[in-house]
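> Multiple structures follow.
None of the figures in this text is laboratory data; all of them are computed from the coordinates on show. In this text the structure is predicted, and so the values were computed from the model without any measurement. Cβ atoms are built from the backbone, for glycine too; each structure is taken alone.
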Structure I
Amino acid sequence: MTASALVVTGATGRIGGQVASALQSAGIDQRLLVRDPGRLPEGLRELPTSVASYGDGEAVWEALRGARTVLMVSAAEAPDRVEQHVTFVDAATAAGVKHIVYTSFAGASPEATFLLARDHASTEARIEESGMRYTFLRDNLYLDLVPHIAGVDGVIRGPAGQGRVAAVAQADVAAVATAVLSDLGPHANAGYEITGPQALSLGEAAAIIRDVTGRDVTYEEESVEQAYASRAGLGAEQWQLDAWVSTYTAIASGELATVSDEVERILGRPPLTLQEVLRA
């Protein structure tokens, strides 16, 4: 890959930042595209950096000129996220980008129970329509976030029933993205379900958190109506409430329970467990 032919977005966040750091350590030339360079980790501030938001098509086009490959880390959850993504993809196409590696979501579909997975399906469709090569990394929920969904009282509440979720470590998502970007050939026009090594119920996850951290964490099943009522006073907009609740109903439906072997196949090692993430 020629110098600066690779652009990494989202380097101020967990996934993009880990990928950029790994590529830097491997001596792979890259440019960064961020909204706020002041939030870049110290070690990445020496890299060439452009500033643009996904919704600013002209700035994105300017930043991506000359790039052949882009890691497109999905934008923060927002009611206009699909519009932002479409603007970015169209600008990348106009700038001559040949391959997008996109962090999508497990089971992305227009009919997905998890409402935000529908955003990802729309984005995937736009990328496919663009004619660029693509690699879709369809990440499951993040293991790193599981301990943080418990309330201040240590209770994980939601309408997940006894459904299971094959949550994946953010470090594994970043490692897979790095591996793909380092050798694009085998991954052209491919979509991968990126999961952890097992599908856990929220009750099982709570038990693991108790065992590893000593925190008194439990799971309490709610109905959908109870879930909306318990979150009504948080000051969130309706679309956010709908997204939060659908996270749990997607687990209940079984749509997030499939365990894949993609992490081990691409990295040559098993994916991290919840225990390993907690101990790290």
Structure II
Amino acid sequence: MGRKRNSQRTGAPALAPAEDNSTPAAITQGGDLLSFVTPTEFVDLPSQGRFYPTGHPLAGKTTVEIRHMTAKEEDILMSEALLRKGLALDRMLQSLLVDTTLNIDEFLVGDKNALTVAARTTGFGSIYVTNLTCPSCAAVNETEFDLDTLELHTVEELPEEISATDHGTFIFQLPTTGVHAEVRLLTATVEKQMAESTLKKKKLNLPDTRSTDLLKAVLVSLNGVEDPSMIHQFVDLMPVKDSRYLRTLYEQVKPDIDLTHAFVCEDCSYAGEVTMPLTAQFFWPNI
């Protein structure tokens, strides 16, 4: 998934020796101490740069270079203020980007997920052990993931019923209403907004609307109509067959890293697939 490295890069220039002979030895030898360069990794993007609009800094890019994590990134992940605000992971990833002109919020969700897995692998190794709740009996099971075995879903060919536009969206016809729906891939910013909305509704004891929120977020137009209020009304009235069809096709065109994992519950023997969560706890399971 990731490709190495910067081993052929030159080290940083040595610090000039101090003229004052009273300068502590630890400082005069600082050139040797700081002459290394933090290793980097080239991470393959699931999108292969194909689904960004023309002019976007990631359009046409198949890889992105990130630095290996340092103590600086550990501090970011352990920041209580950032964790409370849900910003720790994004701030950490932004810190790792070698190209400082890139903005992690503008990455497609699947590409951001690939960076997250690569950062965790280079920083802490490929084995990730966490607790997962059985979807059948709610028992907590300790589960081990091998991150090196995760595969990319790169969408080499689109299903014949889907056509791609020149600006990174997809159009297909809904089976029941016959409406032509145009959808976009979610960026990290939109995903974050949806998560914040879900959390706010939970705190206010409002109904969970994640299913329709997703449809409203990905739909760009319906039969050419782009008015958000019209799209939202249509989603609320959309037949279930159409909504399920839309979500299914969206998953087929969405480039991502496959985070599903075979799961067998130790308590009730339920067998199925679970999805590995990518949060700050992905790096620090006990925080």
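> As an exercise: Kirkwood radius over Cα pairs in Å, calculated from one structure in I, II, equals 19.4. Which structure is it? Could you put the intermediate results ahead of the total?
On the way: I: 19.4; II: 21.8.
It traces back to I.
> If you work out distance in nm of label points 7 Å out along Cα→Cβ at positions 41 and 121 for I, II, which one comes out largest? Don't skip to the answer; put the middle values down first.
Details: I: 3.5; II: 0.6.
Structure I comes out on top.
> Of the structures labelled I, II, which one yields -12000 when helix-only ellipticity at 222 nm (-39500 (n - 2.57) for each DSSP H run of 4 or more, over all residues; to 500) is computed from its coordinates?
Numbers: I: -12000; II: -9500.
Structure of origin is I.
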